[in-house]
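Some structures are shown below for you to check.
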Structure I
Amino acid sequence: MKTSLKIIRLVIARLEVWPEDAKLAIVGLGTFNKKELITHVKKGTDVGRKIVEIELEYLKSLKKGILYA
């Protein structure tokens, strides 16, 4: 499934506000810093697609009121 450019831009914008020293560990894929995550999202790698999926699920949960900002 191809991710729309708008969604990719949204995910990148959300990652860009992360602190520079932030890291994210994804079981089975590794640990990544902010810059690496942005690169993966831009390139559409497996890691990038997983980050997009995680961000979309988070935003959907916020909309449904399951999570609070």
Structure II
Amino acid sequence: MKNSGGILAAFLGGAILGGLLGVLFAPASGEETRKKIADALEKRGIKLSDSEMDDLVDEIKSEVNTEEK
């Protein structure tokens, strides 16, 4: 039973580290991602309105969902 304390500490340490890494590498929110896409497009001379951006996002979602099936 001496080892159980070490195993528990290792498990908790791994869980905490995994949680921190998950937060650090989590994808941006939808709003932030849309802003990044719009900025990247504007740098290439393409300006989209909010409704055009929503249409683009919907089209991409549709393609992704189709490929998953």
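No value in this document is a laboratory result; all are computed from the given coordinates. The structure presented is a predicted model; accordingly, all values stated were derived computationally and were not measured. Cβ atoms are built from the backbone, for glycine too; each structure is taken alone.
If helix-only ellipticity at 222 nm (-39500 (n - 2.57) for each DSSP H run of 4 or more, over all residues; to 500) comes out at -19000 when worked out from the coordinates, which of I, II was used? Don't skip to the end; give the middle numbers.
Values: I: -19000; II: -28000.
Corresponding structure: I.
When semi-axes √(5λ) of the Cα gyration tensor in Å is computed for each of I, II, which one produces 18, 15, 12?
That value comes from structure I.
Structures compared: I, II; top value of distance in nm of label points 7 Å out along Cα→Cβ at positions 14 and 46, i.e. the largest, recorded for II.
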